[in-house]
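Alright, structures below, take your time with them.
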Structure P
Amino acid sequence: MSQAKAKQISKETHEKLKKVGEFLKTSPLLKDQQSQLMGALHYVQTLFGYLPQEAMEYISEKLSIPTAHIYGMATFYNYFSLQPKARYQIYLCKGTACYVAGGARIQERLREELKIGLGENTPDGMFGLNITRCLGCCGLSPVMQVNEDIYVRMVPEKIPAILEKYRRQDKKNAKVKEAGIGAFEHPGK
């Protein structure tokens with residue numbers, strides 16, 4: 001990464017990129033460049049929470065792999081994200097059973113409540129709205145997942161209370177973080 005570019009990124013990003021460099025130096029050379037690239041992308045995803053452009057350019061330079069190739073790999077695998085993820089990821093099942101049981105009505109109510117579309121995050125970074133093809137609960141459709149919590153037999157009327165649960169928990173977590181007290185409580189507990 002050029003000196004001019006390095007000055008344009010935040011200090012936090014610069015420090016994280018140094019960690020990526022250390023990871024690349026100390027990780028064992030895997031059998032090929034593809035394996036090393038996959039390991040590096042996993043490391044960056046864990047470190048940043050997503051794959052920022054600066055990190056992909058940095059890896060490109062360090063591993064001598066075209067950025068376009070790295071971008072292709074990053075967009076092929078669902079695990080990787082090119083945008084920061086929201087604190088509460090909502091996944092709507094769009095499998096046949098959920099669709100037939102009214103999944104589209106759940107999606108529409110979420111779009112109305114959150115004022116975002118599929119693949120988007122709320123401006124405050126609290127909620128992200130996504131689809132998945134199956135959550136394995138076909139007999140309990142329609143199904144929705146928020147982080148690790150599963151909601152079954154969904155109807156649009158349940159949406160406001162579910163969202164409020166996470167909003168209350170987020171406020172509680174913010175107060176705990178502000179006070180510098182311990183780990184955050186999971187909203188489902």
Structure Q
Amino acid sequence: MFDVVIIGAGPAGASAALFAAKAGKKTLLIDNDKSMTKRAWIENHYGLMEISGPELIDTGKKQAEKFGAQIIQNEVINISNSNDAFVVETTDGEYETKHVILATGIAVGLAEKIGVKTKEGSEPRIKTVIDADQTGKTNIEGVWAAGTCAGVSVHTIITAGDGAKVAINVVSQLNGERYVDHDVLKTN
């Protein structure tokens with residue numbers, strides 16, 4: 001069983017996977033290869049002069065893998081409850097998890113299908129978003145939302161930060177105490 005399954009490998013999802021895996025949580029990132037970031041050219045992402053969307057996504061997934069996240073390319077078709085866990089069903093199999101993070105970009109159909117509440121979006125051309133609180137929690141305990149689908153700005157720096165924030169909140173809940181991830185520069 002996974003501690004967390006993240007659906008969507010754009011900036012929000014990959015960032016969430018990076019933080020969850022680095023915290024030592026058994027993490028699965030499911031990528032359907034449809035991120036809108038794949039069509040982006042980015043010159044406003046802090047710490048990067050410029051980068052293509054595909055390169056940013058590839059780097060994010062590699063960072064998550066570095067810390068142990070498992071990544072598969074597949075389509076999630078359903079999520080259900082089973083014995084105090086969630087079963088995430090893909091076209092090729094099922095995965096059990098304690099928590100789910102939806103990082104599905106502009107797509108909210110899966111969320112609506114499983115009973116997650118949605119609301120009107122505020123970003124241009126984003127009609128509907130998941131109704132999540134500021135921690136990322138949805139109306140279904142254990143189902144979280146991050147990034148554009150959760151109503152934050154579509155800019156990659158913002159969705160990546162939101163994915164990290166939600167993952168830290170999930171890890172904190174799993175640990176039973178607030179989790180903080182700070183690396184320290186090593187000097188001689």
Structure R
Amino acid sequence: MQDTNKTDSMVKSLRTEGYIYLCAFALTIPAANWLIGNAGTVCLDNGPCLIPVAPGLMAPSGVLMIGLALVLRDLVQRRLGVKFAIAAILAGAALSAFLAPPALVLASGTAFLVSELADFAVYTPLQRRRLVLAVFASGIVGLVIDSAIFLYLAFGSLDFIAGQIVGKSWMIVLALPAIMWLRQRDERLGIQPA
């Protein structure tokens with residue numbers, strides 16, 4: 001009986017953790033859309049607000065949130081499962097399109113949907129055995145696709161693609177120690193991905 005209570009408690013705890021990741025994932029979308037139009041060291045006329053992501057390299061300010069979104073989507077899938085991950089991608093694309101400024105609706109929604117589906121396709125087969133590699137590889141694939149689609153559709157140019165890739169990569173790299181800790185904790189507790 002005590003083992004059943006302990007198992008039930010762990011399952012509830014993991015689901016709660018998954019819902020926290022889901023909420024954080026959802027919050028990255030409006031944050032990215034707000035940042036791109038309102039916060040940066042430079043805001044271009046009829047263009048994005050920019051931030052430095054490396055010496056001499058600028059990127060639209062929403063890149064940090066999108067890099068984080070790619071990691072959080074992976075964690076949603078790890079805790080809540082594939083169906084939640086797909087629902088989060090679809091809801092995220094709709095939310096991204098709904099919250100984006102009118103000129104960026106198509107670019108934001110399309111880039112989000114395609115990049116998150118690519119992230120999903122890379123992450124899913126790798127995550128059971130190699131979580132850190134899965135998060136890193138899927139994030140890189142997702143961020144390159146997101147950057148190219150968003151910049152081309154939003155601004156008709158790939159001028160900031162290097163900055164986009166570097167900025168989003170920073171968020172993925174910064175998240176890797178937490179992902180390694182999560183993997184080790186899961187292994188220690190015998191927790192399997194959803």
Out of P, Q, R, which one gives -27000 for helix-only ellipticity at 222 nm (-39500 (n - 2.57) for each DSSP H run of 4 or more, over all residues; to 500) as computed from the coordinates?
R
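Assuming 18.9 is Kirkwood radius over Cα pairs in Å as calculated from a single structure, say which of P, Q, R it is.
Numbers: P: 18.9; Q: 16.3; R: 17.0.
Going label by label, the one that fits is P.
Values in this text are rule-based calculations from the coordinates and carry no lab data. Everything quoted here is computed from the prediction, not taken from an experiment.
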